[in-house]
Structure P
């Protein structure tokens, strides 16, 4: 077996001797031989590939514990693990980017264009659908709070109601953009406690929650579960939430295509929800700058799971007012068989009428 000193090995794999000694202590990259007299480390040439992989993964910022798992995998699973890690990094970076952009704008000495006179026009509608015997969804649309919750389990209906009720206090007074995310995060903690109070001894009761809070110039979004929020802007529809489901994580990891996910037997299995059977989830929180003409849609998966996004976009673009849009969307879900409760909120960002 060809052997390299620690110095030669470090130069070949671009890891410092100090890093190699650390990885030896952590049992991440053990030397092939240690001299019993001097304690000097020697590495086999065959270890270079693994050492270079460790170096590359460290440059990605991957934690050492996760690197250890990757190094123990066959190439295919290792590639999927790296893809999943990077998808997580990109999601976290996007959230930090949004927050950084808000802070720069909020603290900038140059005042931004005044959008404080913008208003919301909104409508909400919920329907049991054609198959279910009861409606476990809850929707709400007020002057500042828009929310959709989809309950699950034997106490799903009261759970979704409790989650939405816990946010309604945000509707009572103007909310400064600088503190709205903190207020919304606190409100979600209150919603979690409210859901837990529904059935404190059960682990199968919970609810999704997707909500937006209007500050007068921005919409703050909070999201947990697989209900969704969409934005129709300049004729194009974009989804602004990321499903917290098993199949979405498999898509992120490259183990499923979006087309395969639609027929997967675990497509409704949630990774995150407000409920009594798990620690309080960490919600997705984001701020969205509003523009006149924007149209937002919040919906349960009774709509997004059965009506194609192209049809959702067409309905949103062709319905002149939110009331007509929500009726058309619920009707489209029922035209597709109505297999689930279907709920939606549509809100338009408008300039107030002048008299």
Structure Q
């Protein structure tokens, strides 16, 4: 896939200083760039590389002022990091659209519909009464059950399993081997000590612009819907239980788990290996540090939490600093005890 510098600048609303006709065929780190590559400079500690890079073009912030001669073409934008992300997204979209049509063998169920410009890979399965939008990419070995809806420009990667009645919005990406709509963990204890399965009759809804990482599981609701709101990003190996709601533009990192019926607000940041109990409510803009355990609702917006049980980040850091001092404090205490014992022996003699 190739772009000219002029096309890239137009896409990013940028200003070119240098040769606008250069062709760009790939992206690279600024320190590793070669001719034909484009890089970006967003962190000042990488500035020395802008004077030595072999990349044909570099995206920089609009306030960047070179301290010496630059041999590469510069594209000035409001935010170099965000602009580079937009460029990579566009590159990925165009690569995806290289695939089109229907590969065989594949199955397409009765009364199902698929829009224009899409792709269905070999061994994919589409159940009955499904509605697949325009420009949807469904890679090989994916399974979509009955009554599934997938919005325009969404991408379903290989090996994804999407159960009946799931709704996926526009511009969503579901990565390989993810399972959406499997039964929630619902069992009723019986007098004889056994457990009776509670039927899970709801579905899963992914709103527009949601990304779900590889090997993640999102359970269907017992009743109603498990909902991932617009713009949310879920990493690999995440477990989201039945009737959970994830707010708009919230991000959840790998190996985290959210128990049933918990509601997470908008623009929250959940770091890796976080465990969240069920039936909680977490306020907007909450940040939870890695390996934390949350067992109570968070009502105040904008808090940063860490630890298990999770508590205010500043309090947690003070506690950790004190814990590091415990071995020295123990040794000092033992030393004082020895001195006291020696003094008592001396007095008795």
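Values quoted throughout were computed directly from the atomic coordinates according to the rules given, and no laboratory measurement underlies them. What you see is a predicted model; the values in this text were computed from it and never measured. Cβ atoms are built from the backbone, for glycine too; each structure is taken alone.
Before moving on, here are some points about what is shown:
- Mean projected area of the Cα convex hull in nm² - structure with the largest value, from P, Q: Q
- Computing mean count of other Cβ atoms within 10 Å over residues 38-45 across structures P, Q gives 14.6 for structure P.
- Per relative contact order in percent (Cα under 8 Å, 6 or more apart), the highest-valued of structures P, Q: P
- Distance in nm of label points 7 Å out along Cα→Cβ at positions 30 and 94 - highest-scoring structure of P, Q: P
- Test item: helix-only ellipticity at 222 nm (-39500 (n - 2.57) for each DSSP H run of 4 or more, over all residues; to 500) calculated as -12500, pick one of P, Q: P
- If mean count of other Cβ atoms within 10 Å over residues 54-61 is computed and equals 14.8, the structure in P, Q: P
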